[in-house]
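Given below, in the form of structure tokens, are the structures.
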Structure 1
Amino acid sequence: MTQLKITGMTCDSCAAHVKTALENVPGVQSAEVSYAQGSVRLAVDAGTPSDALIAAVAGLGYRAALADAPSTAAKGGLLDRVREWVGSGDKASHNGSALHVAFIGSGGAAMAAALKAVELGARVTLIERGTIGGTCVNVGCVPSKIMIRAAHIAHLRRESPFDAGLPPAPPSVLRERLLAQQQGRVEELRHAKYEGILENTPAITVLRGEARFENEHSLTVPLADGGERTVSFDRCLIATGASPAIPPIPGLKDTPYWTSTEALASDTIPERLAVVGSSVVAVELAQAFARLGSQVTILARSTLFFREDPAIGEALTAAFRAEGIEVLEHTRASQVAYQDGEFVLSTAQGVLRADRLLVATGRAPNTRTLNLEAAGVKVNPQGAIVIDQGMRTSSPGIFAAGDCTDQPQFVYVAAAAGTRAAINMTGGEAALDLTAMPAVVFTDPQVATVGLSEQEAHHAGIETDSRTLTLDNVPRALTNFDTRGFIKLVVEEGSHRLIGVQAVAPEAGELIQTAALAIRARMTAQELADQLFPYLTMVEGLKLAAQTFSKDVKQLSCCAG
């Protein structure tokens, strides 16, 4: 019987991983692993090399030694080589063992960070209180874009610019079947991109429960299946995301209102839908439900996208009204009641009645239950964790990324932040530069922005020049018989360097990354105008918009260079 001593295990799941790894070593008949005692009893064939056993454990990020061996091992052997392979050298070592990093959350930020940390040699404990995968794959980006796409197809069957030659055939909307298709893809992606990866990464231990800081180096986790676990860590990443923010409208909390979560999971399409909100989630779901058959009214306390260039809200409002969506600007609900199966909203403009009410007024960071004070982690007045460009919080050794921070709430920002946080937690140095961050709203027409608007530039003390190109000047839009929207370029006065682009156009999201790259490359408007763009693409609109700084594009031939 061979016995090993193991350090670094934090739970019974760790022990299970060790058992599996050891029993896969040739010559091992069985392995009995005790997490509590930090030991293994092995039945092995004669001649089974102890280095192979120790290497199998080291490959998981733990340390192992023969029970009767001295505490130090000779350098240059298989064990040392394995430690180098798994990255547990100087950058990822702590008191002679693999760096232990705790991750709170399992969404885009946490997963990207956990996988990077493992790649860099750390041992990871990932703690999740709810569904693995976080907001994006479960109740955000993925299901909403599926619903929006289905609604777009329904809309085109009902109405398109080619109705004269392709008579419309209004569809029957079988919402329960669309929902089944939507949730099937959600489950598929959650398993492929989150659950399956976690199951197949031995260096990551998953705990199901709600984490709470005890101090700056430990967490308490009441487990979902009973009991409690204390997790001590060398570094910690907070990636708990955000939840729908509910405004304090009198009477609202006593009604069965929807947030985006309930709206996306509904198997029915309400006849009348009222939407409170004026930004991304509100407008995306409002249009989707309208195209699937609801009579939709949006209550905007100011205008749609009032924080953006005013032309964006104006263009989208015009497009919505053309589709029959009622947009009530400068309108607030002063009281909400639910009577006889319908919502009654009181406003200064009168009473609004609806079968369903969607509240989409932003998202609040999930930080209230973490006991951040015990760890010395500071938040802003909205409860978002304050971080620097390296995702460091006010507490040494504790990092944060994603929607629970004061960063923009986009999953690709969260993932990029998580990766950089992992690098910094393991001894590297990485920063997240958001100066050319593209953003897309998946309405029709889409809204896409990158860089600074004129107002933002002026607020920063930058003098600007700008040009706005309407889509009736873009050949692709003309051939599509859909010229709704515009492309606006903002340049720095004097240098003419491109610093911002705003677009409202069908498929605007497909052109904005080109603009982001141009800004990142510090291109001038003329340099952008001189580039080759394929003819009859929407992205060619960027070239045409750039050309308007020096010429009248209406006087050019179709594909003039």
Structure 2
Amino acid sequence: MSDSHPAEGHSRSQREFEGVRKAQGAQARNRIIIAIACFGVIYSVIGARLVQYGMRSPETVSSIQRADQLLISRPDLVDRNGEVLATDIRTVSLFAEPNKIVDADEAVELLATVLPDLDMRGIHRKLSSNSRFQWLRRQLTPKQQSQILSLGIPGIGFRPETRRFYPGGPTASHVVGHVNIDNRGIAGMEKYVDGQGLGDLAAAGMTVNEDMKPVKLSLDLRVQHVLRDELAAAMDRYKAIAAAGVVLNVHTGEVVGMSSLPDYDPNNPVEALQKDRLNRMSAGTYEMGSTFKAFTTAMALDSGKVKISDSFDARGSIRIGGFTIRDFHGKNRVLSVPEIFIYSSNIGTARMADLVGIDGHQEFLTRLGLLSRMQTELPEVATPHQPDVWKKINSITISFGHGVSTTPLQTAVAAAALMNGGKLIEPTFLPRTVEEANKVAVNVISPATSDSMRYLMELNVAKGSGRRAEVEGFHVGGKTGTAEKVVNGRYSSAVRFNAFLSAFPIDDPQYVVLVVVDEPKPEEGMHSATAGLNAAPMVSAVIRRSAGFLGVKPQFGSGAQELSLSY
């Protein structure tokens, strides 16, 4: 029989139970404390990392740059009246972070539903790489972005970018130029703007958030449209392979309009790579034909060795160095200086050049800027070609436009000096005042020679080969140029490069207008394709349509200046 009391046993069991319960409670509290501590540490680490990332620059925590540091903004390009020629628009580009791509095959298949022209093999190779960033497609449309977003592909993103937009398309493409995929100027005035410091900012990774002040050009978009429209019509009418032209302010050197066809749309700059898209006005050199007779005549008069009342024997031909120099429609008689000019006599012009001499001839053309590379803002400028050594045969042929190749633009610039009183002013594609122009002008001929050349240019339109350049109400002066092109090493009379060099109003010239047309064919119903039949009417149309935009008012009746010089 046991000595233990039943109550004592119950008490002992209760104490044991309480001990177990307290031990288990202590363990639970410890576990909770440990769990809380663990969570606290974890969240502390996360918080610390977030603070750390927040304090660091965005470039160090992302595989792409900030939206405001993607591509450097470009200033708008506007014409002289504020019409927009080039501006920035916002767009997005598609990129991938391959290290986040779950299934490259699936991603490629999905992207192909929106961008079927993607290089699928190349895209798959990019998505399968271990890199952190790969371009997939630059400059998407909003619709394409929306469609790709709806696909929900992990590791695919969009980067805001800037795209250049040209509202006028090809209207002024050779002057305005274009940019590359990274919005850097690579042609025309776009490249010039980069050269003024914008390109250096981009190369240094610096950007400009705020809108920049527009860059105003000297172009008048209205005149530019008229010029391009008439060139396009002439190419069609005369079945020419190319045409080009310029409208130049003779007192400031401002290029108000300049076009060269075929041209291209800068919104699709790949077109500019086609070989026939050359800017013929400044980047092409040509023998300018009889337009050079204006410079030869000015040279002879300015030298003091020839007076406008002088005459020269233009009978027969000139035989020199195995070549025979003839007139196209020879008069076979002695011609006065004005007659030599309006009949475009090769013989008479050659005799005037011979009287001045070889050295004087070369020096004069150099003085007018026709033999050296022109200085202007436009990057696409060619260097003229001249003989390494000038001989008598060179001087004679150059006198009527063969043997020297120069750009049409600098031909117009030199002609402006003949019209404005004798001041050679470098051309500009930026606005320039008369006062600013006078600071850079160089006197190259006397005012008296300039007066004589205005008279001869007016006479040629009134009575000579430039009759078709007349515009009722405006006094136009000019000189035709029909140059034979070299084919298989020889000049061909069937292939021509025609030009008409003009100024108006000729009694007080404000603008020079030069047009060229390459390999024109006879107009329907015509049997010839000389410059008087095609280039001269082109100038007439340009002046008639653009004079109002240029502020030149027509004059009718007795207000017209009479041809006052006698010969």
Structure 3
Amino acid sequence: MKFLKRKTMVILVGLLVMALLAGCTGASGNTAESQQGTGNNEVTGGEELQELVYVNFRDIRDLNPHLYSGELFAQNLIFEGLVMITEEGIQPWLAKDWHISEDGRTYTFDIREEVTFSDGHPFDAHVAYANFQAIYDNIERHGWLESIRLMENFEAVDDMTFRITLSEPYYPLLTELAVTRPFRFISPNCFIDGTTKDGVDGMIGTGKYVLAENHIDEYAVFEINDTYWGEKPEIQRIVARVIPDNQIRALALETGEIDIIYGTNMVDAETYLRFEEMPGFSGVLSDPLATRMMIMNSTDAILSDRLVRQAINAAVNREEISEAIFHGLEAPAARLLAPTVPYCDVSLEDYTYSLDKANELLENAGWSMNTATGIREKDGKPMEVQLHYNIDSVTEKTISEYMQGELKKIGIQLSITGEEEQSYRDRMKAGDFSITFNISWGTPYDPHSFLGGMRMPAVYGDYAAQQGLEKVQELHDNIFKAFIATDEGDRQQLYNEILTYLHEEAIYVPLTYERNRAIFRNGVENVTFNPSQFEVPLEQMRLR
């Protein structure tokens, strides 16, 4: 296939950049030199080819939509679900309509006619059933999802009618069906031995794009699905480059090698502000999406004391973090979930910065200052706490170093250790930490998915961190009761109790409210944000 032949727009600066940016040669012999930005769209057959060069920090990995290791932006291009979350709320997608029984337990979906996968296989209720069964075959992997645990039955009533029956009403069901995984559909031709739990043989969906090429750790190419059932996007081809380094990504954008950098972990605050003001480039910010936070392990010998956890919360200057680290792009977070999150406008006394209060709480907890070392002690043991962070995150490293200095002011010796992402996540899930970073799941997952994940081990670090709490079982029971409550007043009261308890126990150290961000060349238009921070609406963008 003729691939990305364009005239080079710029001369790259520095041998390192040349090696990393121009040396990406795929199996077809094409190099990054032929992968320029929007300046020269390829012309084929007399028509201009709309091509967007996107960048990610790692390979797209395994895109099986029923698992969790693939890159969400890529899965979102290829695979679709029964419903979709939009700015107007949950809308019909592969189901053209749905009906909910009066008891809230039965959902009946009318399947859209004349939808096919990109391999020609028709989509119908039987295919929906086969995909749901494949997900259910791997229930141990999906057991953290309340919707999976509550599914009493699912069936193809006829060719174009699919029905789900729950053992209890569950108000977030449509949201969980709408997000990128695991309830999106892959062609049955890709199943292995009738299921997907042990892998798939191809990445064939009904979505707007197909995966045309993937050169591992270099780039992937997505092209328009010619058989797409709905309105096709304007951009015919998306090239997803892999550039792990933040500075090299920024230089690639500046020199025209890529068109856009998108995402909170892809664009730090300084880089965003620099490109926002740079001629020829633009930047956009989303509304607040999720809470950036740290989580403390209540089973830790020192952090098991609520007074200590409250003291650490009092020692965090969130306003300074917001301004000094995020340049005001992320607002200070004074509580676990923002009052704007559904059911979270709860009457709480916000966490406020006060070293006097922090010192008083530590004294009350029996930790006395050793004036010679500047570190508090109790029963002859120094107050030393370990913080782990993801070494691939520039932001987490910066916050860790900042917190190390701040906690020293109240006599806490904070040791910080950076780890590669997978090791870091494995440690978190195993509960092998004292303090680590955490984040709420953001819209549309908050509050239910974030809170629901607390009830199950090995989802994130929440379950393990909460095991030292006196009322942990009551907390988890109340979370489940909120999910199945059919009365809005009862549900709100349960959320009040949940959020108040978590706030008073001070397990979490909220820092800022994250905002998604993007920087891009001025030729890229309609750069917007999906309700989910984990999705990148590349299909909605246009090139001038």
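Since every read-out is calculated from the coordinates, none of them should be taken as a lab result. The model shown is predicted, which means the values in this text are computed figures rather than measured ones. Cβ atoms are built from the backbone, for glycine too; each structure is taken alone.
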key: Parent structure of the calculated result 27.9, 89, given that Rg and Dmax of the Cα atoms in Å is the read-out and 1, 2, 3 the choices   = 1
task = Work out distance in nm of label points 7 Å out along Cα→Cβ at positions 120 and 152 for each of structures 1, 2, 3, then name the structure with the largest result.
result = 3
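Going by Kirkwood radius over Cα pairs in Å, for residues 288-487 alone, which of structures 1, 2, 3 comes out largest? Display every interim value, and only then the final one.
Working: 1: 20.6; 2: 17.3; 3: 17.8.
Once Kirkwood radius over Cα pairs in Å, for residues 288-487 alone is tallied for 1, 2, 3, the winner is 1.
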